[in-house]
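So, here come the structures, one by one.
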Structure P
Amino acid sequence: MNNTQITPIDIENIFDDNEVIVSKTDLKGHIIYANDIFCRVAEMAPDEAIGAPHSIIRHPDMPRSIFYMLWQAIQEKKEIFAYVKNMARSGHYYWVFAHVTPTFDEKGEIVGYHSSRRTAPKKNIGIISDLYKKIRDVEKGYSNRKEGMEAGVAFINSLLAEKNMSYDEFVWSLGN
């Protein structure tokens, strides 16, 4: 399954507030573990998920810039929290509040990544959707995808500078 072949459908897949979607990836972002909640909400059998790139659940409404910032943080051995709109196999969407961390070996080297996701607070979805649309509009203003992503990151950093906040402070200021 390739998510570029899936047509997004404006139907939300719901999971309980007390459930946690968990996945682990290798250094290249290929799934090495997915719990049953991940498989159910993403509408994938475990054997479809394992070995697939984690981007298989990427919704086209997600700005590339947000993933760039996420990857930068975890490759610098930091954790990050982010709102993410994912896409299930059917094209349905689901919003999550993700906590992504690097996984370390006994020498302190990164050997993979771990993500735990809870339901995103409904009160924040509109704010985040509007922000992500603005970021995507900035990204789309460039014919070169890399330049668009860089412009998106600059846009985010400019907004954060106006608020005198770090990305983490912004995310937590929404109340989770």
Structure Q
Amino acid sequence: MQIHPLSPARVADYLAFFDHRAFSDNPQWQSCYCNCLFADEAGKPWAAYSAEENRAAVAERIAQGVMHGFLAYTDGGVVGWLGAGPKESFPVFAHEPPGDRDGIGALTCFLVAPAARGQGIARALLRAALAGFRASGLSLAEAYPRPRALTAAALHYGPMSLFVAEGFALHAEEPDGSVIVRRAL
């Protein structure tokens, strides 16, 4: 397995993963393309965005180098994705005070192809993201798992057990059942 940061040169790999593998066991989410954290919901509700709009928006963001994350590859191509970047780069967090965004790396979405699950891909993606955050000078990593999640789809923010095993600690509990966990870098 190899882990590579998302870059404009990898846009075709990213799109192919989302087009064919990422949601093969959860087709109702196939239209997301990980655009939900970037979509302008003030102008249009998230549910109204089409797959084509999400795909085009993400392709443009990747081409501009403003979408961050990591791709996991095996001989068969991309088998995993982790959305990860400076918290301040995600519009979904824009409502938070700057002190709650500055210097923090956000781990937003884990996707591992069904046939590749249970092989340590999520852990490898997480470790690559933490190393990337450190190299970027960020001081904290933050993630948003849902401890009561029962399905692979509901675990798209990452499993709580993974974060605990990698040294994260509870920072806050959210009304929707998710939690915020943090780890110093």
Upon calculation of relative contact order in percent (Cα under 8 Å, 6 or more apart) from the atomic coordinates, which of the structures P, Q produces 19?
Q
Tell me which of P, Q gives -12000 when you compute helix-only ellipticity at 222 nm (-39500 (n - 2.57) for each DSSP H run of 4 or more, over all residues; to 500).
P
Among the shown structures P, Q, from which was the value 3.6 of distance in nm of label points 7 Å out along Cα→Cβ at positions 5 and 141 calculated?
P
For mean count of other Cβ atoms within 10 Å over residues 77-84, the calculated result is 17.2, so let me know which of P, Q that is.
P
Given a value of 3.5 for distance in nm of label points 7 Å out along Cα→Cβ at positions 37 and 157, point me to the structure among P, Q it was derived from.
P
For mean count of other Cβ atoms within 10 Å over residues 45-52, find whichever of P, Q sits highest and give me its label.
P
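Computed from the coordinates by the stated procedures, all read-outs in this text should not be read as laboratory data. Since the structure is predicted, the reported quantities are computational estimates derived from the model, not experimental observations. Cβ atoms are built from the backbone, for glycine too; each structure is taken alone.
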